[in-house]
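Some structures are shown below for you to check.
Just so it is clear, none of the values below were taken in a lab; they were calculated from the coordinates. Worth saying up front: this structure is predicted, and the values here are computed from it rather than measured. Cβ atoms are built from the backbone, for glycine too; each structure is taken alone.
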Structure 1
């Protein structure tokens, strides 16, 4: 029995529904397992069908209600260990160390990142937290030599803010919120990135290359779509920001009417 079929049966039992649209799952359960009666585009259910659905789950080793989400190692019964399990990376953050002190320096080769629970990252020995928008620049932090102007030789923990795939945003957001150290905002040079940078708490600096170099490469690469895609949704926020550093970057961005991703920044 598939996970989708288990979920369908649980929902059917909980709702005590008298009919469902005759989709592939409903039709298969009616034809193969005898749960329900097909009537043209619908599947009809009587009380004995709900009881049969309950018995079917019990005999196959599934609880009638979905268990509380846990880890893969805590999965029990006939369900796959992946079913209803919290994604392994949900509580992890991707971090990199700059100017790391011993022994942290020994476990962190240049050009790599570490993955760890956000609470463990919070306990690392650092003085300033750098929030990085994208994962690739996190791997290449040592190449952005101008970052040293902002880090100022302090032990620095750089954290990837998270995205829709490997590392979500929740764990990084918790680390940032629970921390009390100053932050450095390292984001794309586009309206969305600048808006996110303006929202980073305890921000000590906006990490951008020197304007002449940034302006030259931004104009050369002509990534106008990075500017236009988020201009309308970000302009209200950015127009209202009073912080001089953000306001200056916003004015400069509008003057060239284009954007630049972190990966394209001068090194």
Structure 2
């Protein structure tokens, strides 16, 4: 049976961004969190406001329309319609074969990222040296806000999701065309978990700046993977001195490009 880490891995493989669990939750630019051993992101109470005293400078919004991600080859579409066309009000069913699977559909939304990260990284470095920034913290630098759409998790084989068609569509159309035809959900069969998006849902995020993994042991002077989360802070016995850290540009300490398998 599928699990939240399966979904998060799938989102990463499809988008190279991180998937929220649960998918309808909200994550703002400058929010701070960490990845668990299950590779799920947990937001903390800390935000960029605590670092800068103000909101970060945001870049322009880029609209996202009618994007869909899914395991297309595994889905089957069925329904009834004259001449093979399902009219408005007809029911179409999207079902899995023998495997589990996922759908992520963004009908309307936008992406946005922090425009100037240099000052923010400098403040994150200051907080690290003051032992207020944990070595596993990550700061969200980009997100996708979905104002309309859904995520569906088919947790086992032979699960299905039925919805009412809002626009005529061929029963034999592709999965994207079928989903875009309508999303007034009626019922599900088998183990299906459905998340519909509202005005502030943030199903994916990226540019999650964090301390470089290859520096953590040196900064902690010990094995970071064996240290309780609350103790993952800059150590007085660090093998990298404050002077050396301050001699580098702020982004020397941080990384934003890391793979799913590089998470805890």
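Structural remarks
- Winner on mean count of other Cβ atoms within 10 Å over residues 91-98 once structures 1, 2 are ranked, highest first: 1
- Answer label among 1, 2 for the case where distance in nm of label points 7 Å out along Cα→Cβ at positions 19 and 187, calculated from the coordinates, equals 5.1: 1
- Which of 1, 2 yields -12000 [helix-only ellipticity at 222 nm (-39500 (n - 2.57) for each DSSP H run of 4 or more, over all residues; to 500), calculated]: 1
- Each of 1, 2 could give percent of Cα pairs over 23 Å apart, but the derived value 63 comes from 1.
- When semi-axes √(5λ) of the Cα gyration tensor in Å, for residues 163-218 alone is computed for each of 1, 2, the one that comes out at 24, 15, 8 is 1.
- Top of 1, 2 by FRET efficiency 1/(1 + (r/R0)^6) of positions 139 and 227 (r between Cβ atoms, R0 = 25 Å, to 0.05), largest first: 2
- Across the set 1, 2, mean count of other Cβ atoms within 10 Å over residues 147-154 reaches its highest value in structure 2.
- When relative contact order in percent (Cα under 8 Å, 6 or more apart) is computed for each of 1, 2, the one that comes out at 24 is 2.
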